[in-house]
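Just so it is clear, none of the values below were taken in a lab; they were calculated from the coordinates. Predicted model, so just to flag it, every value in this text is computed and none were measured. Cβ atoms are built from the backbone, for glycine too; each structure is taken alone.
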Structure P
């Protein structure tokens, strides 16, 4: 099943049920948004490159609605070759020009340049400093997801002490588009924080995954 307006794939086998209790930010009639929420958002990710990819995607969102990124995500992943830092770090002017000419992605010079720059910082942290990106990020919260209990999603903050600390340290390393609000959204997405509302059908699943 494909969202025809964006060519973004809805996972095969996913059954869209609009009446299923979900976090209030999810439009219940939007199958693509519901699939993202039900299958991805808040599920812990520990792979370093997958975390890097998600961080860059959240940086792409700056100033935009997440649904804009979600509808362009397949195009973004193709254009940036999976947001693989080992590849992006070596992008040069022809790659930059290709990205800026691609109408299927976010054509912001600042965001294109930041993705390339951040990939170079990722490689530097790993190869020069000996830092595993996953261990580095998860280390800020003790290696396990923070379990919140919001009766409704609107109670959740847009940033936290942890996101501010991570943001500050990422910036110290040289990362761009990693303000505390972006980092908090990233932490929610990759399961570092369980911010599903307690009445959401995914809340218990993410809670039960807190030790993985």
Structure Q
């Protein structure tokens, strides 16, 4: 059996950032091209959006991870100070009984875990409340990974506009973005679970549909 990559837990963060960045800026470029905006305006708007969006997404990752950490600390405090030992044992028994353990094995396991108060509390928090401890390093890792992934995703639809403009650049941007959205979805299924082509098509179609809305708005509000 192969080793599980430590990066697997960050796949959702990378997908979140990349998908958001690609779709946001692709929608922007579609709207601006159909609104007859010049290339310099598209690049300025796109780069401004890339920086703002990546900082925003990193901030969202930071605050959400901090909230999870605070939730863990609150539950830990409650478990340690407010729940009596016999109630903890009863709670733990209910948790492990669902695994089909025999009574003797179950009782031995409960006594073994209960012998150490810290171990008992940690098991109850993890198994009973389905929440894990989050340290400061993880908070900053999540923030950087989501923010950087979002920035990279934002830059991708802009690349053709550095070399050409108009509908030609838009076609290249749309094609590259569609391919990468499909790749992101396929890689998600490959790394986690699911059929790669189903996941790829799902993320690609959702992303492109969202971006096309920007083009539709731009075609209505075009500069004459």
Structure R
């Protein structure tokens, strides 16, 4: 089972003078091709990110806005209301928001990114690991849980199948809210035998970290 320690993140964009318009223009050009897990703004000051988020909202720039919200989210910046920021971005720039940005605040999302990053594979294939956010607000103090699955279909295609009752897991059929694309982007198109091991171990790791987990079998 190919598993490694958390991979080193790519060199951040934020090493330059992030308070200049030129730097942000350069970033906006690179942002659509940059995965959220790389955290390209991790060395940028919170004040600069908040200022740029305001500009992104005004310009209906879903990609830059998503990266700004994501970085503040990963830091768990308590001065930022993530739900409010998400609502504003989805309202103003829905067409350009990358699919890795969730639609609602999830307390443990930074932890999910950290744990998923520990699983790495090199060999390519046709199987995808995916996560689905589940709603347990009617029965648990922590309203959100996660489903871990694997499929030859894309995460969004498999989610639609679950919701349509096609080889559906009951938890996703009844409680599935959305796909959490970002944490497992690097675990797409891998060999089935690798995916089978990762599915089990990832579910166990998330569960060991305190999350309520379904699937992973």
- [ ] Name the one structure among P, Q, R that distance in nm of label points 7 Å out along Cα→Cβ at positions 94 and 182 of 5.0 was derived from.
- [x] Q
TODO: State the single structure among P, Q, R that was used to calculate helix-only ellipticity at 222 nm (-39500 (n - 2.57) for each DSSP H run of 4 or more, over all residues; to 500), giving -26500.
DONE: Q
Task: Test item: distance in nm of label points 7 Å out along Cα→Cβ at positions 54 and 190 calculated as 2.4, pick one of P, Q, R - done: Q
- [ ] Work out relative contact order in percent (Cα under 8 Å, 6 or more apart) for each of structures P, Q, R, then name the structure with the largest result.
- [x] Q
Task: Entry that produces 1.6 once distance in nm of label points 7 Å out along Cα→Cβ at positions 22 and 174 is calculated, selected from P, Q, R - done: Q
